[in-house]
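S.K.: Please go over the structures that come below.
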Structure P
Amino acid sequence: MANKGKEFEISAFLGSFDVTSATIEQIERLEDYIREANTVANMKTGETLVVDAIYDEMVDILKQVKPESPLLTELWETEDETNVAGNQYTALLKQNPMKSIQTVKSFDSKEMLEFLNNFPDEPTTLHMSMKLNGWGIRIVYLNRQFVSATSRARSSAGRDLTRQLGIVLEKMGMLTLPDDVSDELVEIRGELVLPFYNLEKAREYNPSIVSAFSGVASMARDSASDDEVALLDFVAYKAIMDGLEFGTQTEQYNFLEDLGFKTPMYWIVENVTKDELIETLEDVLDEISEEVFNEENSYEYFTDGVVVQVDDYAVYHAMGDGTKYDAGNIALKLGDWSQDNYYGYVQFIEYSRGKSKLSPVAIISSQPNEAIFDINGELYYGMDDLLIEVNIEDGKYDLMECVTNYNELGVATANGNRVRRVPLYEPMNLLRLGVKPNSILHFKYGGEAGVVPCFEDGSLLKGSKGVDYIDTLFDEY
């Protein structure tokens, strides 16, 4: 959950920030905000200083006004030097630091141009995989036995998650590697994720879970029960051991799957030329979106982009290896994965009358029960309080006229605006999105479309998605 006061403070700061005339003081303040956001995120509690869209806007601005800033080149992951057990198994980590992936948010961006410029002149095969939105994890096997798990770190142990991963790996049957693995020390890297099909179960333990991403923090906390931890999955994308080399990323995924691990959903795109690279990526991204957000069988994990990597590792390394980023891969955050995604808590529903129907509009804010209502001179703090004392369904009350702090409600955005109203178009969409007082409503903001409601995974209201939820409600009734 984001920090409401700080989020509005940063939103207002970004809304008035002019990259063409920024002062040293403003740039330093921007760096302080990013540093503070990194610190909060690295605590791995599920709390955030600001939503991703605002954080990404801060980083984009910093790239323009101070491209040499250490915040853009250093790895800022959690380290815990007190994790003595974890630090016993960092030999492979020190040789192979965990890097980030350069984000591309438009096909005409500087990052996309750099990838295009470094791309080989000859036809090249691409490995495109889902970028899972979870916790980066490294697990270590000693003599084929699982011995340690830590959160993402630079070259020493991060937060100790050995107990939690032990539960997850036992569920997967992966506490021991197969007999044909002969190396003494093996490191597997991947993502700790909460499957969508376990999200509602996780909310039974913690109703305040905002998304499958924040659910990881809740289910992986040190005090979580074994049953809570068992709701999580581990999905692998990298294997490291002395002398182990792969010719392609596809070979590495096959190796991981042969060991018994699940890997991210991926696609192979062959014979991509430099001249056709962007057009090919646009077409394949559309196809991936249709498959991942399939109405009947959508992908089971929360994703925040598509990783594009040159499949051949010789070509990959020839493109350039950096301290924080390599030149041979990028993360596309476009279309359904665009970083204009926000969420708020539904305060109440207003209905606007059209020519032939009533259209619901969700009034939202960044925390539940923030709306204050004046009913016949009596103040009620939030819908929970109001519903206990007042029968609002008898038609006597227009909640929009009764709310006293409407201007204080809303969700901060990256351009300094505040979103208070999310149109839902049809009453049926209340059910499809599971909208009710104090429920979480996800939406996209920006561009010509303005405010558009969406599902948690970023997909829009189209087709039959959400109908199964409605059917469940009717079955229960």
Structure Q
Amino acid sequence: MEKHESSRRISKVESTTDTLTGRGGLSLFVRYLSEIGIYKVLCPAFVKVKKRDRTCSLANVFKQVICFFMDGSSRHMSYFDELKKDGGYAAAIGNEEGEMVSSHGMKRFFKRLVWVHGRVFRKILRDELWVWRLRQEQPEQIVLTVDTMVMDNDEALKREGVQPTYKKQKGFQPLQLIWNGKIVDAVFRGGKKHSNHGNTVVNMLREVVKVIRTKYRADVPIIIRMDSGFLDEKILVALDELKVLWICSGKMYEKVKEEVKKQPEKNWQDYDNGRQRWSWVEFAYGCDSWEWVYRTIYTRPVYEEEQQLLAFARPDNVVLTNIDEDNPVVQAMPEAARKRWLQGETIVAMHHQRGADELPHRGLKDFGFEQLPFQRFVPNTAFYYCMVISFFLFETFKEDVLGEVISVKAYATTVRRLAVDFAAKIIRSGHQYILKVTEAVMERLRLQDLWERCAHAPPLRT
């Protein structure tokens, strides 16, 4: 007779005193954090934040906060109490059980921070982490995207700063600067702060340009991409004064439509990216209240997914830019680069790529979460910046360590499933702590190679 049950059927459940963890991959991440020297950057900046518990260093607090985001199992502060009781988790991140911080300890830490620490976090993210990557990658041009991200807190309990947003949800709406799939600067704001609120955008861009030219290269071309929410003469003029190139989505004003109607058919050209074709025309345009006019490109898609669009269904776009022959930044470029940037197709392609720059918003929400844990705005600000810094480190960890086994474009959910959430046993032998995994995990992840990559990660400060 055929057996319907395995001979290895489990008969009962028992506990063990072995040090086991289901987050074996956190050991790799923690080693990476140590080797790049992130604690040497974070701790001196917050040395005045006193802690009553002398047994737990500031570096240990930041390590547990960053690992909390990397783990991603819970968004609640009470999860720290569960981790405090988990000896396997403590061993995986290189801690003794007594070094784990409770939820109350973490709440005290964040509530001890004040509003000026927001600028400290920004300085670490922009002046340290981002400059570190710029020096590693040595880009010949720096393309940045300015955008806002709505954090939906509509169902959360009352939070200071949670206000109605343009998405008809109550939440926060931070202003974020994106480069190469990473958030490199951010201003945490309440939900009612629109894209171009106050002087925040101009101040952010001035600070960023200064960092690039003083800490990376003074002559590198800088290109800023923006949507129509940032179409404001004060921003455009400020960028012109900073000698920065910009590409900004326009608005479909009646004056724009009149200019388009004046264009003869022979002036229209086609652009095809292999999936979709647009027709476009170029002219000079500026709002009535503006002192200047700018190079303007009007685009309309000819087809989408091999289906012709009727005139009333065409999502036409207007693109304004200061990239023209008279711009001294363009004139200073090498001849090949200058010719490429002056082409209308380059401007259209660059504008269309702006949509992909919003993917880091989705990546951050997948890595962290939208609902923040505190009622007061200041601790939520600090918590948000810790999340953004952790997300930046997660992205660099993929590039520096996991790139050969997992796509660097993979979201946090995929990375956790493949490279973090595997079983491991931590033992002590010969005054060493050893992480043991199955042969299958060792071979699938090439774990020995990843371990060596962590050991040779590029340091933040040389």
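S.K.: For structures P, Q, calculate distance in nm of label points 7 Å out along Cα→Cβ at positions 105 and 217 and state which one comes out highest. Working shown, then result.
M.R.: Working: P: 2.0; Q: 4.6.
For this comparison of distance in nm of label points 7 Å out along Cα→Cβ at positions 105 and 217, the top structure is Q.
S.K.: Determine which structure produced the value 30.4 for mean projected area of the Cα convex hull in nm², calculated from the coordinates; the candidates are P, Q.
M.R.: Working: P: 25.8; Q: 30.4.
Computed on structure Q.
S.K.: Given 4.9 as the derived value for distance in nm of label points 7 Å out along Cα→Cβ at positions 225 and 377, which of the supplied structures P, Q does it correspond to?
M.R.: Numbers: P: 4.9; Q: 3.2.
Comparing all candidates, it corresponds to P.
S.K.: For distance in nm of label points 7 Å out along Cα→Cβ at positions 49 and 409, find whichever of P, Q sits highest and give me its label. Walk me through the numbers before you get to the answer.
M.R.: Details: P: 2.9; Q: 3.6.
For this comparison of distance in nm of label points 7 Å out along Cα→Cβ at positions 49 and 409, the top structure is Q.
S.K.: Same structure again: If Rg and Dmax of the Cα atoms in Å, for residues 33-248 alone is computed to be 19.7, 58, which of P, Q is the source? Don't skip to the answer; put the middle values down first.
M.R.: Numbers: P: 18.6, 54; Q: 19.7, 58.
The read-out was computed on structure Q.
S.K.: Right, next: Suppose you compute relative contact order in percent (Cα under 8 Å, 6 or more apart) for every structure in P, Q: which one lands on 21? Could the numbers behind the result be given before it?
M.R.: Details: P: 17; Q: 21.
Attributed to the structure labelled Q.
None of the figures in this text is laboratory data; all of them are computed from the coordinates on show. Keep in mind the model is a prediction, meaning the values are calculated, not measured. Cβ atoms are built from the backbone, for glycine too; each structure is taken alone.
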